[in-house]
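K.L.:
Please find the structures below.
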Structure P
Amino acid sequence: MSLVFDTSILISIERGEQQTINKLRELSKSYPSPPQLTFVSFFEYLTGLKIRKSKSFDDNLKFLKNFNVLHTTPSTAEILSDLKVEYDKKGMTLPLADLLSASIVIENNFILVTKDKDFDKIGELKKIIL
């Protein structure tokens, strides 16, 4: 089974947050496959880089492009619509970007690694919240 890093993890790595980096090293022992990204996280992180226009833009872009990016399929849309309807009925408004990322991870039977506690609300999602 493979891990999928959420945008919050990419930001934490960029900032050099040692606690997160240590936990990711620990996880890599149990999950040796290279971590992946959803296209949503790729987009969000890239957008942040462009807005900040940091001196390390090229290095961060190179880092980002090292990841395999998971894309949507018609099955993703089915999972997404099921999640949206289910959580809307429960009165739980979740960001569409989060639901979309969750749908991609669920479809591929992977595990999302995140620091975003909103993902904890999505019961169908396998996740590790740091």
Structure Q
Amino acid sequence: MEIAELLHTAETEKGFDDAVVSVLREADKKGWALFAVYDVRERLLAKGFSQERLKIIEICNARHANGMLSKNRLVSLCMPCKINVLEQGGKVIIATMRPSAMVKFFPEISEGDANGVEKELVEMVEGAR
């Protein structure tokens, strides 16, 4: 499996904090619930490690989540959906996993269901870009 099959990434000209806010706004516009925002860099700095900025934004859409869980509760291992904002080599990148990759691991999940979730996640990444 190629990395492009697993991820959707987009470089943005926005600053890091603006990119995070843009992701939050896009998720809200699509009706997704915010579960948590993790500041990975901050947590690692507290333990004495240095990393570039990285925030993990966990979001959920109840309709999609219910549909997936109704087919296989172990799909919960891939939940909630995440959109990350990271600094890498002086660039700000917005990234998400492609739910369509799940159909290889969970055959009960149809390509149509996974593609529906993926479409919204990709639209959020591109909209936040």
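K.L.:
Can you say which of P, Q returns 2.1 when distance in nm of label points 7 Å out along Cα→Cβ at positions 20 and 100 is computed? Display every interim value, and only then the final one.
P.N.:
Details: P: 2.1; Q: 3.1.
Label of the source structure: P.
K.L.:
Given a computed value of 1.5 for distance in nm of label points 7 Å out along Cα→Cβ at positions 44 and 60, which structure among P, Q does it belong to? Working shown, then result.
P.N.:
Values: P: 1.5; Q: 2.7.
Structure of origin is P.
K.L.:
As an exercise: helix-only ellipticity at 222 nm (-39500 (n - 2.57) for each DSSP H run of 4 or more, over all residues; to 500), calculated from one structure in P, Q, equals -12500. Which structure is it? Don't skip to the answer; put the middle values down first.
P.N.:
Values: P: -17500; Q: -12500.
Only one of P, Q returns -12500 for helix-only ellipticity at 222 nm (-39500 (n - 2.57) for each DSSP H run of 4 or more, over all residues; to 500), namely Q.
K.L.:
Relative contact order in percent (Cα under 8 Å, 6 or more apart) computed as 32: which structure among P, Q? It would help to have the intermediate numbers written out before the result.
P.N.:
On the way: P: 32; Q: 35.
This value belongs to structure P.
Values in this text are rule-based calculations from the coordinates and carry no lab data. Small disclaimer: the values here were computed from a predicted structure and weren't measured. Cβ atoms are built from the backbone, for glycine too; each structure is taken alone.
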